[in-house]
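Each reported figure results from applying straightforward, stated rules to the coordinates on display, with no laboratory input. No experiment lies behind these values; they were computed from the predicted model shown.
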Structure P
Amino acid sequence: MSPSHPPALDALGHRLSIADAMDATAILSLARAFHAEDGHPLSYQGERALGHLFADQTHGLVFKIESTSDVIGYAVLCFGYSVELGGRDVFLDDFYIIPSERGHGLGRSVMNALISFARDAGCAAMHLEVVAGNRAEVLYRRLGFQDRGSAFLTLRI
């Protein structure tokens with residue numbers, strides 16, 4: 001499903017790459033911070049699901065965002081399929097950059113790289129969910145994400 005590598009990011013030394021098991025501890029720490037900040041702490045099941053993606057990329061990929069010296073963020077793309085949208089699609093399930101690195105265009109660079117990656121992987125659409133009031137919604141809308149006029153509903157089973 002995945003092209004060999006996502007594009008590099010910017011001249012400031014930030015890099016986006018597919019994470020592997022060696023990155024699991026750092027990514028898990030960031031995932032806990034993201035979910036706490038977003039108001040829904042990461043569950044044990046969520047931790048297991050994230051860990052599964054390091055071992056099996058069939059269902060999705062974990063990306064790490066690095067500065068010159070450290071992992072400063074991560075993103076998770078999960079694969080699906082949409083009859084309505086014409087084929088493979090991808091859901092941006094998690095996207096987090098540490099607060100000290102926000103506000104300088106890194107989020108836009110990462111999103112553009114992820115969109116390019118999904119396009120190159122043959123996906124027809126990318127979806128995401130944003131919590132009401134999250135300032136990132138402005139960025140997502142500027143990138144072309146639109147409310148489709150439907151509700152995103154969940155039933156845990």
Structure Q
Amino acid sequence: MSDGEVRVDLRSIAVRLRRMTAEFNRVAHEFANQQGLHTTDVQALIMILDAPSPITPGRLREELNLTSGAVTACLDRLERAGHIRRVRDAHDRRVVHLHYHEAAKELAAAFFRPLAGSTDSALRRFTADELRTVATFLDAMNEELALLRSTPAP
């Protein structure tokens with residue numbers, strides 16, 4: 001391998017992914033500490049924010065692999081901190097949807113703005129075709145991780 005060649009074998013990719021995950025986790029922990037939240041609360045906020053439509057507590061429980069009691073405690077903390085609100089479905093009052101407060105979104109956006117700037121800076125180093133390849137890889141990794149999560153442990 002020449003000096004300028006980038007290693008792309010399984011081990012080197014795994015190391016890069018772990019390093020990036022550790023850095024993202026560090027930033028998430030800082031946000032959680034600043035807001036008086038647990039790291040699970042931040043994971044819940046991300047799920048609520050990224051959901052294509054309002055998510056239910058049951059769906060959140062499945063996605064985060066938590067007990068009903070743990071999800072209730074998490075949602076209680078998030079609601080008390082002003083990050084989310086629970087809204088009953090207009091057609092079926094038994095169904096509750098979780099909504100991220102706009103003011104809380106703005107607070108999170110302000111906190112994560114430096115991370116967004118760093119991400120934008122990294123993105124600008126690549127062509128559109130290269131970024132499509134990266135996106136395809138990340139989508140494939142997320143699919144594999146979802147399969148791994150849904151497969152019962154031996």
Structure R
Amino acid sequence: MILQFFKNFSRDSAYDHRKLVNGEEMICVAKNLGYTQAQIAEMCDVSTTMISHWANQQKPERPTFRQLKPMFDRCGRGRFKYEMEPLPPSAIEYPPIKVFLATLFLAMAVGGAIWFSTLKPCLDQWDECKELKWYQMGSFQWIQVGDSAK
């Protein structure tokens with residue numbers, strides 16, 4: 001789940017808002033799989049009228065990838081061959097290695113901060129700290145400050 005968050009975080013939302021050029025084929029495939037227009041509309045969270053507009057080549061409305069994604073996930077993404085309109089020139093998607101390195105750097109920074117604030121004070125004075133329970137070791141420095149104030 002965390003990995004999915006970082007994957008979506010590094011992805012430009014313009015990818016999901018592109019229109020599908022062959023939306024009528026997507027609706028036809030779903031109908032051939034046994035879904036009714038009402039079921040497709042419920043999956044995509046739109047009205048049945050919108051489904052009929054998407055299925056009609058004469059209508060200008062086209063579905064976006066984000067609108068049809070629930071249908072793809074439910075019916076099986078491999079059953080659909082969708083064509084999307086070209087990306088705008090301003091859309092960016094970072095290469096997977098850069099996403100991985102940024103995630104690794106962030107995890108190391110958070111892990112380092114946790115280590116420095118909880119375990120580091122305990123490592124400097126291990127003889128005193130090892131007598132505490134494991135859940136008190138992170139607050140060893142505060143316990144020391146409280147003891148010195150008394």
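Tell me which of P, Q, R gives 15.4 when you compute mean projected area of the Cα convex hull in nm². Corresponding structure: R.
Taking relative contact order in percent (Cα under 8 Å, 6 or more apart) as the criterion, the largest value within structures P, Q, R is that of R. Here helix-only ellipticity at 222 nm (-39500 (n - 2.57) for each DSSP H run of 4 or more, over all residues; to 500) has been calculated and equals -22500, so which of P, Q, R was it run on? Traced to structure Q.
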